[in-house]
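Next come the structures, one after another.
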Structure P
Amino acid sequence: MKREEIRICVLRIEGTNCEQETFDSFNRLGASPEIVHLKQLTGKSSENRKRDLLDYQMLMIPGGFSSGDYVRAGAIFAARIKSALEDQLRSFVERGSPVLGICNGFQVLVETGLLPGIDEIMSPVPRAVLGTNDSNRFECRPTYLVNENEGRCLFTALLPKKKVVMFPSAHAEGKLMFPSDEEEKIVSLLDDEDMVVFRYTDSIGNYADYPWCPNGSVDGIAGICNSIGNVLGLMPHPERAFFNFLSPEWTRRGGPNEFGDGWAIFESAIQYIEKKW
């Protein structure tokens, strides 16, 4: 498939606020993203604005505060997606189409049951949660992450193993948790199955607690993928690190208009689609 033919659905509802940055990231790489309201996929829009999820090659759920983060962050957005599009979403993932959820998007993927996705495409109820940060406040700062993935996750194909990147974090509910009686077992399984994608580190790549890990997430996990490797959820924002000048360290990282650390996430997905379709 030619790059300009790659259609990417950047899904939004009331409260999402990072759709433009994610749209721009894919657009700058020559793909054809489209910002789509959920009502366009569920048929609750005018005829000329209706869209079909399966006509796209990738689904992107951006950051923000969908539906005001009422109930739990991402819960209402997820419930609305699942109630109307569960079969389509399941088919979308089963055929290998990439699904990326950033920040609020990660919360939505967990609430839909697409993540952690250990032994099923979509669980009937959430098997994890992204809870309130240990600091009990909104944390917004550049964060360092190490790529833990050995190759399962398609979104990190262009990131060397153990490479440390800097993506900004901006969230109040980013603490990844699993049921307390299963937490150790699940984390071990995620590691064994190469489903842990990113962990928080300090500036030189050592695993570290607060403030380097802004939320208290179990085992310092910042991002995970499903067992197929085509669904990725992460809390920090790679779209806010697309160019070098967006980094506070850009003068030490080359020219301002060179690609930044976040570029690899988007380019990896596009290259995967180019080869698959």
Structure Q
Amino acid sequence: MPDRYAVVGHPISHSKSPAIHAAFAAQTGQDMIYEALLAPLDGFAATVGQFRAEGGRGMNITVPFKEEAWRLADRLTERASLARAVNTLSFNAGEVQGDNTDGAGLVRDLETLGCRLATARVLLLGAGGAARGVVAPLLESGVSRLFVANRTSSRAEQFLEDFADMLVYCMPGVLAAGGWQDAAAAPYDIVINATSASLTDETPPLPDGLYAPGSLAYDMVYGRGLTAFLKQARAQGATTLADGLGMLVEQAAEAFELWRGVRPDTAPVRDMLRAATPPLA
């Protein structure tokens, strides 16, 4: 029998994860199946428990269950502990291990896009779960400056306090947080939208002067073409625009390697999905 894996969320019919993992399995010769499971909003733990009881080997977790998955896991990786959110569960030796591959996926995609993270000045928009999942890998990549901006500046400041030990260790003296207008303190090489604004075709009220020459505007939302955030970024001087499709594929590859012990080639899978996605133009 093939090994079983799944992605669970609510809603879930839009998920591209089954197609991604099917492509990875075919490419690497893995005997596995991967399905999408719709969990009731009050039935996440039961859905995971049933899948595990039926012999499931692992699950990806999407909205709105990542924080609940963090609480459900018996053991957490360091990056999941820092993020306080889990997007990958592995069922091993009678325990549930929780991991978060989102940040690693973002960093790999940024590198694919040609970003020199070791010298990059980064503006991260948002202080919610999406932002939490990517901060640690961004810091570990050696970015030279990080500013966390949020609609409520106090929440952005608390966000940095939650990561205080790691932040001081990795980046003493090059961190700041505040509201949207506070972000104007310096131009940035990379501006990452980790808010949910693009889901409603809105954008944070950002000041002018954020984008340095050669800069990248990156929207974590994918599959919506030129979002309001990316339109704003282009008008304000961003050189390159990108959505989160590459991050989706790269975080999936990270989970696939955790489960199967082999790293798939993401380029053909990313190209396959991009061909079926509205262009960023």
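Each reported figure results from applying straightforward, stated rules to the coordinates on display, with no laboratory input. Remember, predicted model here, so these are calculated numbers, not experimental data.
Supply the structure label, taken from P, Q, corresponding to Rg and Dmax of the Cα atoms in Å, for residues 118-229 alone with the calculated value 13.7, 40.
P
Here helix-only ellipticity at 222 nm (-39500 (n - 2.57) for each DSSP H run of 4 or more, over all residues; to 500) was calculated and came to -11500; which of the structures P, Q was it taken from?
Q
Using the calculated result 18.5 for Kirkwood radius over Cα pairs in Å, pick out the matching structure from P, Q.
Comparing all candidates, it corresponds to P.
Taking relative contact order in percent (Cα under 8 Å, 6 or more apart) as the quantity of interest, name the structure among P, Q where it is greatest.
Checked P, Q; max of relative contact order in percent (Cα under 8 Å, 6 or more apart) sits with P.
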